[in-house]
Structure I
Amino acid sequence: MKKNIFERSGKEKQVFKDEKYLYPEFVPERLPHRDREIDALVYGFNPLVKGGKPHNFFVVGPTGVGKTACVKYVLNELQEYSDRAKALYLNCFEFNARHAILSKIANFLGAPVPRRGIATDEIYSRFLEALKKADFSPVIVLDEVDQLLLKADGSKLLYDLLRVVEYERARVALVLISNDIELTAKLDSRVRSSLTEEKIVFESYTPAQLKDILRERASFAFLSGALGEEVIPVAAAHAARLGGDARIAIESLLKAGREAEKENSGKVEVKHLKKSFESVDAVSLLKGIRHLNESEALLLKLIAEKPGIFSGELFKAFGGKTEPLSERRLRDLLNGLEKKNFVFSEQVSLGNKGKTRSFSCRLPREPLMRELNRNQ
């Protein structure tokens, strides 16, 4: 009888016990080194348990520092503890318009809204009616909220939701998650005055903290003895150099494990980990482009268009495309891009004219330019 190509021979050497613990969407039962942030969220949501008015939150910090995981973890616990609150999580890369978000909220509250053929203001009215009848308080989480505010109706939506609390006396909590610590300062003045948010700032993980996180995940994901001794320290150090991004470290472990199984080695070694870095880093950096400000994105585009460009050339090129900026400000922007690992620089001797720096991108040009153009 012909053997199915997916049938295992029994000779394969497995390294995973359960790889789901390394998936990006997995929310662990314990979040090391985030007790302060979790306590702040619990305190702010606690009034909901008693039928009171909750806080609004602005949760901010770099990519991969546990913002979304902590919010989801606390809200999962809240919903297990009390039926007085229910959470709706929306990522604003997928839902980034007033119409789409109000539709999701109305459906969440039990007021079905067709995808098309209904005006946004009518959806808002249905949302208000459904909210009055709801026997729970909704917690609306808007992750990557920067993307919502890129559109003209983004501020209008926030004002709509805040006005509900102010005029309808409804108990609705808003959680805004962002990488931009200055985001709330850019909001419409009416929105700012109504938001009265509590800001929770997530700092980057240190190398030691990253090791703790990886050891805990690895203990559930891998078979005993399947990880080489240096794998976790190397993964933690690599992620620390990229700004303390735990997601990079965790995904690198997942890909390294798959590489080890592909080679049938029976053990994940540093060589497997290093193979994973290139693909994981590229994906992470491309996602990170969406968080660059306008000046950073323009500089990155100029560098991508001319690898090895000198800092002096960048200064002239930048001034020709936008408002001039000081040399010090340019240096700060370039240092920031280098620190975030988007670019690398080299010292170049110009003979009698002294020295300068040349800059090149770390990412392949074509996918980088596509992402930059998409985010313009």
Structure II
Amino acid sequence: MSDKNFVHARTGIAGAALLAASLLAGSALADAKDATVAFLMPDQASTRYEQHDYPGFKAEMEKLCAGCKLIYQNANADAAMQQQQFNSVLAQGARVIVLDPVDSTAAASLVSLAQSQGVKVIAYDRPIPDKAADYYVSFDNKGIGEAIAQSLVDHLKKMGVPAGSGVIEINGSPTDAAAGLIRDGVHAALGKSGYVTLAEFDTPNWAPPEAQRWASGQITRFGDKIIGVAAANDGTAGGAIAAFKAAGVNPVPPVTGNDATIAALQLIISGDQYNTISKPSEIVAAAAANVAVKLLSGEAPKATHTLYNTPSQLFTPAVVTAENIKAEIFDKGIQTPAEICTGEYAEGCRKLGITN
């Protein structure tokens, strides 16, 4: 073969290879447009998953991949049920699974199973420490714990509460790695505060009745020595507040929270809860949808962090108290006065300038 013909042959082979690669990429993109994507959430103790997370994920997926089939399941705090749901969506051909695990340790085997079948897993909200997922999307949970506890500490100091006074700490579920990160953040802030942690509790399944039961026992045990409560989310905060009210404690000592639920915002307006965290779940849900579509298309999503050997995107939320609730919640349109300022909360809304 002449050199000229050899060059032509090589050019033809390269061109064919490029054409084949282009066809494969086009095929992959076409397949992505009607792929099945699963969104598996952990529990119904918080209303956020049905009201915010899934609607936010669905809305973004419909923009990015209108032909994609979405499957939504909630495991209702049952790890065995979540495993069944995971197996079911694999059988239904899911190519990407967004997983917020009931049990972060048990979820490692689910990630291994999916990846062995070429299925991508996005860890969502709660990390999976023992097995690297393909991606992790969340708010910064350790940062949340430190922020709510530091806000509490600053408030106590502003009130003139002396060093050496005691707080109780109500953590999240012991099977939730995100709860562990929140706890670590709370410990970091309280550890340097000069205040003393009288007792702490890991709340099974984040259940508010469990938090209320435990807090009731601590009120009996410590009485007015409790000058604050570092609660890991709004559900456990509400349980603690209910315990103080049942015990006739008035005013309730400052209680932290997290999630900016409607109930918590109303408790802040009434003065019964000190703070919460505004983290519109739709932000993280939309990010998860973007990552899912990139994975379907064979792209590597960019990461801002690495957590547990997993490329991650972590968002920074805002602490909300009565002082900034109008600016952070109502002025930003996260909630409306019509939803929050009802009945007994109407006067509090007027005092805070939320309504006229």
Once FRET efficiency 1/(1 + (r/R0)^6) of positions 188 and 260 (r between Cβ atoms, R0 = 35 Å, to 0.05) is calculated for every structure in I, II, which label goes with the largest value? II
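When mean projected area of the Cα convex hull in nm², for residues 36-243 alone is computed for each of I, II, which one produces 12.1? Could you put the intermediate results ahead of the total?
Numbers: I: 13.4; II: 12.1.
Source structure: II.
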Winner on percent of Cα pairs over 34 Å apart once structures I, II are ranked, highest first: I
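Rule-based calculations on the coordinates, nothing more; no lab input. All figures in this text were calculated on a predicted structure; none of them were measured in a lab. Cβ atoms are built from the backbone, for glycine too; each structure is taken alone.
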